Structure P
Amino acid sequence: MSGRWLTILGVGEDGEAGLSSIARAAIGSATLVVGGARHLALLDRLITSERLAWPRPIAAGVDAIVARRPSPVAVLASGDPYCYGIGELLAQQVPINETTCLPAPSAFTLACAKLGWAMQDICKISFCGRPLAPLVPLLQPGARVLALSADATTPAAVAALLASRGCGGSILHVLEALGGPRERIRTTTAGAFALENIHPLNLLAIEVSIAPGASVIPLATGIDEKMFAHDGQITRSEVRAMTLSALAPRRGELLWDIGGGAGSIAIEWMLRHPANRAITIERNSARAARIAENAERLGVPALRVVEGAAPEALSGLPRPDAVFVGGGVHLAKMLDAAWAPLPQDGRLVANAVTVESEAALLAMRARIGGTLTRLSMERLDRVGGLHAYRPAMTVTQFMAVKP
C-alpha cells in the first residue's frame, strides 16, 4: 500500500514455514531487516538485504529504522507484535498509516490452544524486563494466569513466589518453544517445582490454588492493616475504604499521597487498576523504606516514594489527577499546594483528627467549596474479662473537585 514503508512481521518458532506469501514478499523487498538474533537466524535464507540485530539500548535500533523512511524496512517480532511486543514502541515513532503489521499467533494464543483455555477468562502478564511482584494481586482463588517468562530461571522464581504466598498447590504448566520443533509442555505444582533444562523461550500457565489462611489481596478497598508493615502510622482500613471512595480512582490516573505513613492509600490506589500510578511523599526515612517494602510485597513495585517534607518535596513532580493529604501540623499550607496543580475534575481529599487541622479544612472549604464528612468508628475490645466497643479518634474528611 502506498506510503506504508514499514512492515512489522510476526514470526513463530516454525520460522519460514509459518510465513505467508505477503510476509515473504515484504522481507524480499526490504532494504533493511531488523530483528532479534533468533529471528534473523530463523529467516536467514529469506534475507538478502542489509540486516540489523536489535542493539542495546533498543531505542538506537528504532532510530536506525526511522532514518530509513521512506525506504522499505521489515521488522521481525515474536508472534503478535502488539502483544507485549515491539509494535507499541514503533507506533510511538512511526504513524500507523505508514505501517503494515502481519501478526502471527501470540504465545498467549498458542498456550490457550494447547491447554483448552478461553482467552477471555485468562489474566495475562509479562516478566520480560519486569518484576514478579505484579503477579501477587492476580493470585485469586481459581484464577488462571498466563505469564511470559524473561528466561529459563523465571519458572523456578515464580514457583517460589507462589509457595511463599500460600499458593504452593497451584498447578504450573511450563510451555517451552511453542509452535516449533522443540516445543515441550511440562506440568508440576509450585510447591514441588523441580524442572530442569528449561528452554529460555517459555511461557507459564498458572492454575491458582489458595491454601487456607493464605494472604490473598482482597478485591475491595480497605485492606486489613495486618497486610501492611507499619509503626502505627497508617490509615485504618474502614477510613481507608471511605478515603479511596472519595478519591474515586480511574484508569491510568496519578495520585499524590502526601504523608505516606505505611503507603496504604497509594498502594490501594494502584491496586484498583494496573495502569494506575502513585507518588507517596514521606519525610521519615524509615517509613519511606517501609512503604517501598509494602508496595513490593503487595504487588505494586512501581509506586514512587519521595523522601522529603511537603510542600517543598512536591516541586517538580508530575501533575496529579488526585491528591490525598493525611493531616499534619502544616495542613493549611499543604492543602493549597495540593489544590493548585490539580486539573479540571481533579480530586482533593484530606483527613484530619485534631481541632487545629479540622479548622484548616473548614477554612479550605470556605475558600473553594467541597464537602466535609465526619467518620466515627468503634471496634470491640477487651475490658478486663469483658468486652466493650472502644471508639477510635473521629476523622473529619474533606473532599473537593476542581471546577
Structure Q
Amino acid sequence: MSRSVLIVGVSTRAAAESAARSGFDVTALDAFGDLDQHPSVRSLSLPAFTAHSAARVARTIASDAVVFMSSFENHPRAVSALATGRALWGNPPEVLRRVRHPVLLAEALNRRGMDSPASFVTLESYAAAASDGGPTSSAMSASDEEPASYEVSAFRRTVPRDRRWLLKPLASGGGHGVRPWCDEARLPRGCYLQELVEGTPGSIVFVAAGGRAVPLGVSRQLIGEQAFGATPYRYCGSILAAAGDAQFARDEALVKHACVLAQAVAEEFDLVGVNGIDFIACDGVPITVEVNPRWSASMELVERAYGMSVFGAHAAACRDGRLPAFDLVHARRDVGAVGKAVVFARRDVTIGDTATWLADATVRDVPHPGEHIAADRPLCTVFAAGRDGEACHAALVRRAERVYTELAQWSSSKL
C-alpha cells in the first residue's frame, strides 16, 4: 500500500493538509512554502516555480505516489516526468491533452446535448491537442518561452460580431491572461476565443473512477472582486452554501444539472480522482467554461462543510477505483455557508509579523515575515462562515479588510 505521497503544484497547503490528516506521509513542493503547512508535512518551496522546473526537482524526491496540482494540467510532459518510477494519483497525460482542449470538450458536451460557450481555436492549436505536447505545445516550448503571435484575418471572418468574446490562453488557470477580445488583427499564439456568457460563476467538484462520478460540492466562484484586490477575471474565492440558497437562481435545478454534467465529463474523458468543472449558471443550467482535472480550490470547503476527507477519496479512487458513498443532495440540507477568499496585494508590500495569523483559523496560506510580495500577487487566504451565501460573503469582505489594515500598519511602522 502506497503511504508516502509527493504533492506538487503552485500551492499545496490544502491538499497536503488533507492528505496528512488521512494518515499519509506527505512531502509538498510548491511556490510558497507557507508557514502554516500541516506540522507532519515535509514542506519544500521552489520560488521560481514552473511545472517543468518542479518536475525536475521532484525527480530527486522519493515517494510511492505523486499527486499534481495547478498548473500541471497544462503540461502533460511534466506530468509524465513526475510519474516516472512511482504511481501517478491523478489523470494521466493522454487524458489531460483531451479534456483541457476547449474544442474537444465542447464537442463531447454537444454530443450529449449539453451547453458550452462558443469557442474559436486555430487549426494549429486544435492539432496540438493530439500531439505529444498537449494543448499547450503550440503556446509554449519546453522551456516555457514567451509565445509569438500570428495573423487571424481569415479566422476573424468566422467570428460572429453580435456576441462578446474573451481572449483566453489554452494554458489557462485562475483567470490569468483573460481579457475581452476587441477584434484585434493578431491573436497571441496559444490563445483562443470563448464567448462571454452572462450569469453567476460557479463550480462542481467530484471524484471519479471507472467512468463514474460522485459529486462532492457545488459552490459559487468569486471572480475579479476589488474587495479582495483581484484584477478582472481573476479567481479570488468560493462560497459553498445550503440547498436553496439565493446565490444561485434555481439552485436545486442547477445542482441537479451540474451532477449530470460531472457524470458526463467523467464518462467521456475517463477521469480519475478529484476533478472540478467551472461553469456559468444561467437560469438553473450550468454552462461549462473549463474542466480542472486535479484538486481544485473549493475542495477544502467541502471538507469544512461536510466533514469528509477529499484527499482520502482521491487516493481511494486512483489506487483502487473505489468511490465514496456520499450523497451531495442530502449533505446540502440544513448547513450554513462557508467560504474562502484569496487576498491579493494592491501594491508591493513587505510582510510584517504574521504570528497572529498563525493563531487565527480564519487566515491560511500565511507568508513569512519580511517576505516581499509584488502587487497583484496572493497575500493569504481568508475564511468565513454565515447563515447564507450573502452573509458569508460579507464576512469574507470584512476579514480581508482587516488584512489590508494590518498591511497598512506594517507599512506605517517602517516610516
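A short reminder: the numbers here are calculations on the coordinates, not readings from a lab. From a predicted model like this one, the values you see are computed outputs, not experimental measurements. Cβ atoms are built from the backbone, for glycine too; each structure is taken alone.
If distance in nm of label points 7 Å out along Cα→Cβ at positions 162 and 282 computes to 3.1, which of P, Q did it come from? Working through the options, I get structure P. Given a value of 0.96 for Rg/Rh (Cα atoms, Kirkwood Rh), for residues 202-305 alone, calculated from one of P, Q, which structure does it belong to? Attributed to the structure labelled Q. Could you tell me which structure in P, Q was used to calculate volume of the Cα convex hull per residue in Å³ as 177? Source structure for this number: P. In terms of distance in nm of label points 7 Å out along Cα→Cβ at positions 26 and 50, the structure with the greatest value among P, Q is Q. If relative contact order in percent (Cα under 8 Å, 6 or more apart) is calculated from each of P, Q, which structure is the one that comes out at 10? This figure was derived from P. With P(r) over Cα pairs in 10 Å bins from 0, in percent, for residues 34-113 alone derived from the coordinates and found to be 16, 50, 30, 4, which of P, Q does the value describe? Checking each candidate, the match is P.
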